[in-house]
Structure I
Amino acid sequence: MPAAYPTARALAREITAGHLSPIEAVEASLARLHETEPKLRSFVTVLAENALREARYTIARRSGARAPGPLFGVPITVKDLIAVRGAPLTFGSRSMSDNIAPADAVAVERLRRAGAIIIGKTTTSEFGCKAVGDSPLTGSTRNPWDLSKTAGGSSAGAAASVAAGVTAIALGTDGGGSIRIPAALTGLIGVKAQFGRVPVFPVAATPTLAHIAPIGRDVRDVALLLGVLAGFDGRDPHSLHERTSDWVAACDRDPRDLRLAWSPTLGYATPEPEVRSIAEEAARALGESGCTVDEIDAPFGADPAELWTAEFYAGVATRLATTLREHRELLDPDVATVVERALAMPASVYQQAIRGRYEFHERVRQFFEHYDALLSPTLPVAGVDAGVGVPPTLRECNVVTWVSYTYPFNLTGQPAASVPAGWTRAGLPVGLQIVARPYREDDLFALCAALETARPWAHKTPPL
């Protein structure tokens, strides 16, 4: 196993300069994939022939007049909730195992324009419905740091494969924490930008909560990938018109003028003591870099889990109602249960939850009038055994709300990231969640980069 993995930016520079062939980059990525896949089960589909054909085409493009894109020749993966033309689009479900995407998603179009080469589709829990990395279609995607553990979900394969060095960056989604959860469990950075910043088309099953989101080992790599993905597209009615910033440049900004709040529980979570301690040390490191950090107990009131559950699972239930009625046996039993509950929800209860979401949004807005960012653990636990839907200590929660910290910020839509805070005595990663004010991804990346400088993590690789 390599001692360290190259960044996407370094690969793009080497390929653009002609020091590395795109074919060599793709072949190295595929070789690592085949080495790790029997242990990790990160992929639904490997697109080796397509990737090598694209690499040859990339060589031809390099001699043309057009300037190469920022991801020129860089291998990348795409989560199997996102359409890649001509490739399976299964949503992690046996009920969709024969489905082929007729066209690229907007985000995939942009990857191709930037010069990235897609080597495969990565695993997801069924329709993104669980915070762990398993589905009846693909089994359990394992954590490279401990193969007895899940990689987290729902962007399971994206996280596991990047952590294992298959690619430097990957494309996932986040409707309740699905990029931040696996990032925390596998020692990566995952970023959910402002809602609407990255166009989502075709329309997601949860269109008012879903984000397409980047994940990687290196903060500037993730900033670069987000810059490729972001920008208006009229096919997404939520797409933002405002111009995007240079988030790679934002990583060089001094964040010491920012006022931060640290909340170990958000007022309702129950983190493991070691997780809390490690995350608090990372928050303290940002304070030592010059930021003001205040500890806050309950920044915006009660747990909004029921608000998120009503909206998220109502969207998925609409998509799966026929399958549940006619082919329930094809569905993950955990997913079938939450879908049934959503379908039985009275319209009045759903509307009450929507109203509650607006009230919650206003409480959070008022909180961020006083702070530039909120820090918390990303998760209450450092590891979850593979095949377990909800950690035993959190059985009163559903298959997503046990994560406690991430879904509130899908309700508000504001930028949020998970960055590595440290590792437990057992060698498992712990994430620090950083939540910025609405539309302030520049602050988010300044803080992520400051923490990366203060407590470097990219050199750490799992003992796979």
Structure II
Amino acid sequence: MTRSQTDSPSLITAHFHPGMRVGVAVSGGADSVALLRALHERWQELGLSLTVLHVHHGIRGEEADQDAAFVAALAEQLQLRFLRHDVDTPARAELKREGMEEAARNLRYAWFESLLAQRELDAVATAHTLDDQAETVLLKLLRGSWTEGLAGIFPVLERPGGLILRPFLDTKRSEIESWLKKLNQTWRTDSTNTETAYTRNRVRHSLLPVLSEYNPQVVVQLAHIATIARDEEAYWQKQLDLILPSLLLPGRAVRGGGRASSTHPDEDSVGMEVEKLRSLPVALRRRALRAAAERVGCPLNFDQTELLMAMCVDKAGRRETLTAEIHAERTPRELRLVRGKRETKLPEYQVPVPGEVAAEAFGFRLTIAVTGDCANIIPAVLRTAKPGDRAQLRYSAGLKRMKEVLERLKIPSDERKNWPVLEWQGEIVWIRGAEVESAAAVSAGLVIRTHDLS
């Protein structure tokens, strides 16, 4: 049949060119089968070399096996090369703590992108439709996405080695199914598409039908929002690219001029001049703050962004925690975002005297024996060193600050905050690696030993 005879769905063909090697992602569902048939119908006109791509996700058992067999048979019927890729989606979902849909998508696109990177193909075409676009925009809106999220599914994605193309993004699912019926072309139906455990299915089968009662064109309107959002984002990103080089200041200012940056791989910071931030329009200021946070590995949500917006107009000295690893500091001239090593506070252990404790956080077992007379024995506390701790070292005059003790022991600075000490009756009676003298310990005849946990 010719294109006019079959009245085939419209294709976005702007990025196809003669000689292009295109992989068509075919699950066996109506949309992907229609995409394959539509591209095959026009392959000579467009000058394309087509390959059928199918991912077996390792879920749905026999049903998925039948899907793969169906797609292979269709490829053979159309005399096209067929590539099948088997993955273990449940294992990926468990390992990465992803939902099943997310894990399947990540595995699928990883394969597509590897084919492009290896120059096996020039492009991969997926069968996302106008309905998919509307569902995506609605999901993003419900989850509180920024404007870029409302851009939804992009018609073209550039990847190393090639492109991801969505030729059906302007076509409704109903048009696709109607065309396939005219062709007498069958397709496979994924039984999970009706399961309400998946949020997208609830949006597709429950929410969108209700919204269409208010506006029968709601799918089209949501797709229009995506187009507008993409164009808006492209404009704002250009504006952001112009101002960021002069706005972002790496590291922190140091006395006498210049800036200092940490060389530790887990530490980073970026500063912004407050006056420059204040001079920006609110929309651009908000985007600049988010871009700065991304430099230190912190995608901001709305509340975090508004917190930083408020810090731009507050007085110096304010300090706020954004995440466990990121905090913001307001100095007289700058707003700084700092990423530091995540600090884990180790637990304290009560140790009977005499007695022992398995201190797993420190990696050893500590035992205390009593060889002298000691009445009213209270437990000792095994803990990390604290500011203000002082101890008497053997062969040293007077109490020494813990900082000085650890410097003498040549303990690296990043390990000192978790260095173990034992406190008993208000005195430091033991420090790992040090010879400590304590009147209380001597009086009771304490013998303190540690053994590595096996």
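Between structures I, II, where is FRET efficiency 1/(1 + (r/R0)^6) of positions 280 and 440 (r between Cβ atoms, R0 = 25 Å, to 0.05) highest? Write out the running numbers ahead of the final one.
Details: I: 0.60; II: 0.00.
Comparing I, II, the top value of FRET efficiency 1/(1 + (r/R0)^6) of positions 280 and 440 (r between Cβ atoms, R0 = 25 Å, to 0.05) belongs to I.
With distance in nm of label points 7 Å out along Cα→Cβ at positions 96 and 216 coming out at 4.2, pick the structure among I, II it was computed from.
Details: I: 2.7; II: 4.2.
Derived from II, not from the others.
Supply the structure label, taken from I, II, corresponding to mean count of other Cβ atoms within 10 Å over residues 384-391 with the calculated value 18.2. Could the numbers behind the result be given before it?
On the way: I: 18.2; II: 14.8.
Attributed to the structure labelled I.
Of the structures I, II, report the one carrying the highest value of FRET efficiency 1/(1 + (r/R0)^6) of positions 176 and 240 (r between Cβ atoms, R0 = 30 Å, to 0.05).
Details: I: 0.90; II: 0.20.
If we compare FRET efficiency 1/(1 + (r/R0)^6) of positions 176 and 240 (r between Cβ atoms, R0 = 30 Å, to 0.05) over I, II, the biggest value is for I.
Compute mean projected area of the Cα convex hull in nm² for each of I, II and report the one that scores greatest. Let's see the in-between values first.
Values: I: 19.9; II: 32.7.
Once mean projected area of the Cα convex hull in nm² is tallied for I, II, the winner is II.
If relative contact order in percent (Cα under 8 Å, 6 or more apart) computes to 10, which of I, II did it come from? Numbers along the way, then the final one.
Working: I: 18; II: 10.
Answer by label: II.
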message: Comparing I, II, where is distance in nm of label points 7 Å out along Cα→Cβ at positions 248 and 432 highest?
response: II
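So if we calculate mean projected area of the Cα convex hull in nm², for residues 312-359 alone for every structure here (I, II), which label has the highest result?
Working: I: 3.4; II: 5.4.
Sorting by mean projected area of the Cα convex hull in nm², for residues 312-359 alone in descending order puts II first.
Just so you know, all these numbers are worked out from the coordinates, no wet-lab data involved. These numbers were taken from a predicted model, which means no experiment stands behind them. Cβ atoms are built from the backbone, for glycine too; each structure is taken alone.
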